[in-house]
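As structure tokens, here come the structures.
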Structure 1
Amino acid sequence: MKNIPIVLIHKGDSAYLAASILHNKKFNPDTDIILIGDKRNSIYKGSVTHYLLVDYFKAAEAIAQKYIHLSTNGAEFELICIQRWFVLKEFMDRKGLDQCIFLDSDVLSFTALNVQKFKLEKYGMTMVGISAHTNFVLDKKILDTFCTFIEACYTTKADWLQKKYTEVIAGGKGGGVSDMTFFTEFRKLNPERIKDLQVPEEGVYDITFDYHQGFEMYKGFKKIVFRNGIPFGKLQDQAIFIPFYTIHFQGNSKKYLKKMAQVSGRQVILKEYYAVNFLVNRTLRKIKVKVSKFLSI
């Protein structure tokens, strides 16, 4: 069976993006990696299949009109986190994709994800803890239903959203209503269709690198031991080491992503490589167009 693509959605050209792309290509060499982004990260064409976010943004614009900001985080940040699921749905609709593997751009995989998907095929989607940063979308109808659920929450359950936000504020914590809120509630409604990957089995899908998840920690981060290029973590109070399928470098953890990414060449020249590669390919395309026009005269 043909491998399903890995899809990233990312705006801009973050310092870690190049390392993330090359690393995930290394561990998924037979899988098409799709980046839905913008002109700033179009330099990665060639290493990924690149599409422009604005071309798949119709439904995302519509949900922005219904969006109610109920978070201590910035409105722009929370909104785009919700909009990306509508972008993914629209992209899959227009490309005729029934399945894909969605990764946050700050997730590194240390396994061939298409191999792992066979263990999950009875589910429609996945999440890790309260987040869907590693989401095996194996039944697009579930993604469709999830987007409809978000819309319904904003149009008919505004009081429920306000209650969620009030609970957060009362608890003295930051945050509020986000796409994680919607995923958590949606899984409660569909427990047999949404798989939570947070519990370690043969391997670990990381919630986030700065959360213990039952593993030993070191200076606020999971303590990692590498064996033949694969990271292992030791369970707390047990002499058991388990390999990580993914590691999620959320927030302050991002500073470790480039250090842990396994790529060819020196990290410092990654962007220079992509920039030169992009310019060369663009020049070749222009030459090809000019030659074609000349031959048609």
Structure 2
Amino acid sequence: MILKIAVLTVVGMVTGGLFLLWLTGERWRLMRKSTWDNIKAHGWKDMLNFKSLHSYIYMRWQVQYMKATRWLVIHSDEGARKKFADGYHAKVITHDQARAVITLNRNIPLRDLEQVIPYKTARDLVLTYPQDIAVTECRCRVSLEHHCEPTQVCMMMGKPFTDFFLEHRPDVTRRLDQAEALDLLRQTHELGLIHTAWFKDVMLNRMFSICNCCQCCCGGTNAMMKLGMPMLASSGYVSRIDIAKCDACGTCQKACHFEAITVDTTAAVTWEKCMGCGVCEAKCPNNAVSLVRDEKKGIPFDVRVMV
């Protein structure tokens, strides 16, 4: 109890001090500009409920944050897991949808997104013209002793997040122009990685990152596959096999991150498991796989038709 009171007192003093700095407009000389910009972007309400502090910890110590999150998720009950997923989740997006987000030429306000993003957070958001894009290390990968390569596959979208990573983690972060971002998407798509758009309540309740994920390292995919947590929402598409073209080579089965494809005399898709990422479609050597729109899977996160 004494320790708890002491921790709450320290946190309260720090938060109160930051709040006063925000009110007066002064900058603490030891605070980096991107830290201050992050605090201002959140506003005083997020200071009082500790969201801005949570955001700082999340971005500043991502590897440690991910390790702690994995432990907490494993040792939590089902109710706590669902609550966690509501505030930190992703939408699977196809390669074309990811390209469309990167090539936005204006801000797009989106409302009533229950079918697109079925979570309380991120139902109302503004997609910001992505003139600021930075790629940084994947926190999921580097938090594991044995992980996949490459590690620089997480694309941070918009200020203040891009500036924060560039200033605090310059050794593993670099700014991308639009052409470089599109090239990174192409490279990861060819590697068979899943494009995911991430949302987090302490990251201004908006899409802050496009990550290019693998099933073996991605914390969200692992939580969904192994613990049944609703971390990922379907793209709104499902894979369809053209039996006439399929020669049962098994390439699609090996490429699927969600264990949705089985192969016997031909390939078959388990509808419930398919997230519509399109990896199997890209990998099939016979063009026997295609993505088809399925209303039961939700509405695609396609900014080209959301304006």
### Task
Kindly point out which one of 1, 2 the value 162 was derived from, the read-out being volume of the Cα convex hull per residue in Å³.
1
### Query
Which structure, out of 1, 2, was mean count of other Cβ atoms within 10 Å over residues 190-197 calculated from, if the result is 16.6?
1
### Message
To test your reading of the models, identify which of 1, 2 gives 17.6 for mean count of other Cβ atoms within 10 Å over residues 142-149 when calculated.
### Response
1
### Message
With distance in nm of label points 7 Å out along Cα→Cβ at positions 62 and 198 coming out at 3.2, pick the structure among 1, 2 it was computed from.
### Response
1
### Query
Here distance in nm of label points 7 Å out along Cα→Cβ at positions 70 and 222 has been calculated and equals 0.4, so which of 1, 2 was it run on?
2
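Values quoted throughout were computed directly from the atomic coordinates according to the rules given, and no laboratory measurement underlies them. Nothing here was measured: the structure is a model prediction, and the numbers come from that model. Cβ atoms are built from the backbone, for glycine too; each structure is taken alone.
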